[in-house]
1. Using helix-only ellipticity at 222 nm (-39500 (n - 2.57) for each DSSP H run of 4 or more, over all residues; to 500) as the calculated read-out, with -13000 as its value, let me know the right label among P, Q, R.
2. Quick one: P(r) over Cα pairs in 5 Å bins from 0, in percent came out at 2, 9, 18, 21, 19, 14, 9, 5, 2, 0 when computed from one of P, Q, R, so which one is it?
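Where a number appears in this text, it was derived from the coordinates with a stated rule and is not lab data. These numbers come from a predicted model, not from an experiment.
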Structure P
Amino acid sequence: MNSKHRVLIVDDLADLRSLVRIYLEGSGFRVAEADSGAEALDLLDGGEAFALILSDQDMPGMKGTEFYRTVCARWPAMSRRFIFISGSSISDPSGPDCPLVEKPFSPDQLIETVSRQLEYAASASHAGA
């Protein structure tokens with residue numbers, strides 16, 4: 001069912017990336033990982049295609065919101081294909097309007113949020129948005 005969907009996990013914590021990978025692969029998603037926004041941009045610049053990006057908000061160097069804005073400036077359609085993972089709510093009122101999965105989260109919470117965002121992205125692209 002989800003085998004066609006490839007998800008990029010961007011987080012500086014290897015243990016969290018591994019946990020998210022296990023949850024996603026267990027639900028049939030294909031997964032790639034990056035330990036920073038810069039590494040993720042390298043993957044995207046190299047032509048890697050992803051149905052969705054899951055990004056930590058609080059990473060050293062490039063923060064999640066900066067990574068999001070950079071991705072959206074270069075690949076505008078990805079703005080609907082982005083979810084933040086964070087230990088705290090994003091309170092910046094000028095910040096991105098995309099879903100947030102707060103740590104700690106259950107496998108069901110993560111998969112439900114990912115599936116919902118993929119449905120939203122698909123409906124927005126069919127509507128010409």
Structure Q
Amino acid sequence: MSKPVTVISNDSRNPKMVLRITGRVQTFVRVEPERVTLTGRVGEPISRTVLITPETNELFEVVRVHALRGTEIAYELETIETDGKKTYALHVRNNKQNAGRYYDKIFLTINSDVVDSIPIIISGNIQPGTEEKQ
């Protein structure tokens with residue numbers, strides 16, 4: 001990654017300089033998928049699983065899981081191992097019993113100095129069931 005930075009100084013000959021900072025940015029965590037969309041019909045089971053995998057040598061523990069609203073979804077966190085690495089599987093399930101859309105966000109609070117939480121956006125689009133359409 002490369003970004004320009006403007007430096008302002010009290011030197012009258014060089015009051016402003018533009019420097020280019022270049023460096024490698026290492027991914028801290030991989031979240032797949034980054035967003036969850038729960039789409040289906042009323043009465044059908046609708047769920048998705050999100051995999052959260054640390055990508056650095058600094059491992060972290062999830063110490064808390066909570067939703068912004070939590071009224072239309074249920075969620076459960078499971079610890080698994082993928083390719084010899086500790087991975088978290090976040091299972092998200094639709095709880096909405098009628099047709100409509102919703103938006104929520106799940107936060108995984110972690111014990112890391114890099115970031116304190118990992119947000120995951122959840123959206124739902126629930127269509128009428130076969131009985132409701134008639």
Structure R
Amino acid sequence: MVGKGAIMKLFRVIIPTEHLQNSILFYTDLFETTGRQVSDGRYYIQTENVILAIYSPIDDGDTLDNKWHFHNKQIYYFSTDDVEAIHQKCLNICPTNTVTDIQKKPWGELSFYCQDPNGVNLCFVKTSTEYTV
């Protein structure tokens with residue numbers, strides 16, 4: 001049981017992939033950083049406060065059962081000080097026709113959407129415009 005007022009924080013997010021090495025190359029290029037292979041099917045990249053875990057169930061010896069679904073409804077949101085530079089980089093490294101224009105949302109965020117080479121949906125938001133509750 002969690003005590004009243006317990007502080008919780010998100011510390012890791014998993015992006016499943018069927019092509020681990022391609023995903024590692026994409027995300028290390030996108031974030032201009034390296035990470036660490038922690039198992040045959042997991043590669044961790046440290047972002048500011050959350051570990052981005054690139055995970056291949058097959059390479060890790062798991063099966064694609066009801067536990068892991070590769071689907072197009074999940075979106076991973078990242079904030080960045082330079083949304084314009086990240087947008088340009090995504091135009092160069094993301095699959096053709098998957099990068100939207102930068103737009104201001106009704107709730108004030110300045111952002112764009114794209115997909116990684118495996119079809120995972122990503123959104124990049126200008127840091128100063130992040131909507132928070």
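1. Considering all the candidates, the number was obtained from P.
2. Corresponding structure: R.
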